[in-house]
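Input: structures, listed below.
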Structure I
Amino acid sequence: CTMKLNGTAEMFPVTWPEFSKLHPFAPVQQAAGYQRIFKDLESWLSEITGLAATSLQPNAGSQGEFAGLLVIRAWHESRGQTNRNICLIPTSAHGTNPASAVMAGMKVVAVACDSQGNIDLADLKAKATQHQERLSCLMVTYPSTHGVFEENIRQICDLVHAHGGQVYMDGANLNAQVGLTRPSHIGADVCDLNLHKTFCIPHGGGGPGVGPICVARHLAPFLPSHPLVTTGGPQAIGPICAAPWGSASILLISWMYIRLMGPDGLADGTKFAILNANYVAKRLEKFFPVLYKGHGGLVAHECILDLRGFKATTAEDVAKRLMDYSFHAPTLSWPVAGTLMVEPTESESQFELDRFCEAMIAIHAEMTAVESGVADQTNNVLKNAPHAAEVVTSDHWDRPYSRQAAAYPVKGLRDHKFWPPVSRIDNVYGDRNVVCSCAGMEEYASEPPQ
């Protein structure tokens, strides 16, 4: 998942009361500054994607998917083709894709992927032909969820159009496109963007997010409207969130990011994101195979490291051990179980990339020691990771490896060390045994009010 540096300069405007204290339904004439932000962003995002119009209303990428699919459905209905309700989705897709399609009243038909992670063209053609009278659209992520550029993407889009469908491009991986290509160039009719990913709004912990949709000219009349403020087109699908411009206050961050970077800077950022991912892939492929590669043995903006060759240790063990090396683990076991998906983005320096690679290489040696029997199968630095400061500095130490191996496995950690606040927990047990953190009614019954 794209998570990049959020520059302080980009964050400052969010704190200004002129923006932060304005009510979402303040009269438009009293919000000229916000109107400028909206107008600029809609124009810039349309230019970046090569599409005709943009709606800033969706609050998340998933909500953008939902809105985009409703727009496609409304377009078909305007042409008297209410029967078109089949949504083709590759098996490699984000889980939100089929969920959004079902919410939009469509029926999901899965399309197979080949051994390289690309859409199986033969299967796509067969499904498109089988459902051509009812085909509504194809949802496709580009680059793919497997971290490669689909070389047949234009052929895929042409095939769907030839059978009467529209192409919805999931913009989750747009960080590998900005400034180099556009969704419109590959044949997309709708594209959702994640401003909280590609365009620097911080995310995590549930939000907030912004998931605008950009659409081709023939779909612009159907963009979301709002009952209190004029937005969208003359045949709008209606509102899809409470506020007319969604999470308006954080749009300032993306406005600043795009304005500061400029066209050349955005393109350079994309180039470095792709370069960084390939640098990591090449440095680590001798230790952990890169599961999917595109033309020339290269990846797009992310790479999937295959850890399934190890039997005594798991990808989860590696994720926990990375905390001891002062790293938050990359995406774990998705889209393929037993793997790590690494997306460094353009934000990381070569020093930081090397630090990560050195950590992974050191962990590979630790895994090999367990596999070969040199280290204990159950009581080792991986199975016991992460090691909290309280554990390492305790008077009691009965583990078959040194405290140094636990806390300082590489020299650089002497200068820069993050201490995990807790040791290993049982994730599955926690998921299955939820504990309510709020006081029950019995607590109030036994205590008189103060």
Structure II
Amino acid sequence: MSIESMNQVRLAPHPTTRSKAVASSSLAAGSIVLSAPALSTTLLQSEKGRRCDACHRLESVSVKLLRCAGCAAYWYCGKPCQKKQWRAHHKKICKHYGQYTHSPTFLDLRPEEQIDAIMLSHLLAEAYPDNDPDTLPENNTAFSVFLDLQKHTPPTPNNPPVCPPPENPALAKQATELYLRFGNNNFIVHSHLYPYAHGIFPLASRTFNHSCVPNAVVKYIIRPSEPVCMQVVALREIQEGEEIVIPYLDPALSYAARRDALQTNYGFICSCALCVHEESTSSVSSVPERSSDECTALDMTLRKFALGDGHEIRSLPSGAEHFKSMPSELRSVWHESFLPALSEKFSSAAHEHRYQEGLFFGLTQLALYVTVYPPNYPQIGMHLLEMAKVAWDAWIVTENDKTSGIARVRVKLREDAFKYLGLASQILGIYGHEGDDDGPLQEIQVLGHFLRMG
């Protein structure tokens, strides 16, 4: 797919970047703005042997992975994937791979640098199969779009080692040219929002600018014997001529973390509404202890602001910049430690069967999510699904409880579970199916069935 063949979006001039993507016509929430296969991908080390290295399918009862007999380091779901990847790049890499990954140069790299090194090896082998550095890709191909991307010089400009090492100095130079482009055009591929690989999607890199207040997000489609496909999904209605922007990183990261990551990895400073707001907000040097009365009061104030009530969801914000109206007494929630501590409290309470405590912290986390993220952001839906599960678990374990007043508590738990599940279904329905089979949408159906049966 080329830029010229896109129907939902077109490129237009932008005052500070190379260009911007604007909607060619009005788009409804959930619309697929762009669908494009990966140019190259590399699994995280933790996923090796669990997924097909070519199409990323998980091993299962019906999917048995075959291990490459040559390097014993690549796995495939069948002969079609093995043959495709052999022709693409593995033929050149296979017999050198073991020595390469055990070399001191490779082992000295950080884990993310090792992923980059393997990705660069894949790209170089595929781009120059005959080791001819003068070979030029055909126009309107993924490689031609990739080579048209702007270069970015990383803090450490030396490109990582390549497998096998280029014998031709001109080919080594081409390896550097490739690396300078994919270093800042490298997406984290995820299934159900859990990262499992890195991938290069040139058309998306060339088309979409970043915003921490996006109106679209990416998801990944896994199909047997095909390269993983990126889809860009509209989060809300987008008007004709409106710029379509995606997040290059998690908007819920602290402002300092986002600023540093964008400047280091992409070479720019974000000036979106969220970054401008956080930069202008008085810096917070500390937050109340999570177990303190002061922090509990902060939680309640945040919930009232974001959800309309301190104890339940009355409404969710309908606008994408709700944070602009946040009262000054909530400044502490912007501290870099607030969300991680809150998330840990919710997770640990739920896993340790302290369900009511988990729901308390989960509601505060939801309030922060709907303040930071724009409406229909998938992380909001995933969190609501987790809260529905916790409310369901709390309802189940109190089935034989004879404590006075427990009947009213159980009625409220079931009502809350339905409410959380309904909101999760609405949000994740816009995001749509993605990643591996049996994902969140299937979980919503199953939990909804149990709730109705109860």
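All of the numbers you see were taken from the coordinates with simple rules; none came from a lab. Quick caveat: nothing in here was measured; it's all calculated off a predicted structure. Cβ atoms are built from the backbone, for glycine too; each structure is taken alone.
Upon calculation of helix-only ellipticity at 222 nm (-39500 (n - 2.57) for each DSSP H run of 4 or more, over all residues; to 500) from the atomic coordinates, which of the structures I, II produces -13500? Source structure: II. Kindly point out which one of I, II the value 60, 37, 28 was derived from, the read-out being Cα extents along the principal axes in Å, for residues 241-408 alone. Going label by label, the one that fits is II. Using the calculated result 3.7 for distance in nm of label points 7 Å out along Cα→Cβ at positions 249 and 425, pick out the matching structure from I, II. Only one of I, II returns 3.7 for distance in nm of label points 7 Å out along Cα→Cβ at positions 249 and 425, namely II. Work out which structure the value 13.2 belongs to, where Kirkwood radius over Cα pairs in Å, for residues 113-192 alone was derived from one of I, II. Label of the source structure: II.
Taking distance in nm of label points 7 Å out along Cα→Cβ at positions 161 and 369 as the criterion, the top structure among I, II is I, with the largest value.
Structures I, II were shown, and mean count of other Cβ atoms within 10 Å over residues 185-192 at 24.5 was computed from I. Figure out for me which of the structures I, II the number 13.9 belongs to, where mean count of other Cβ atoms within 10 Å over residues 417-424 was derived from the coordinates. Of the options listed, only I reproduces it.
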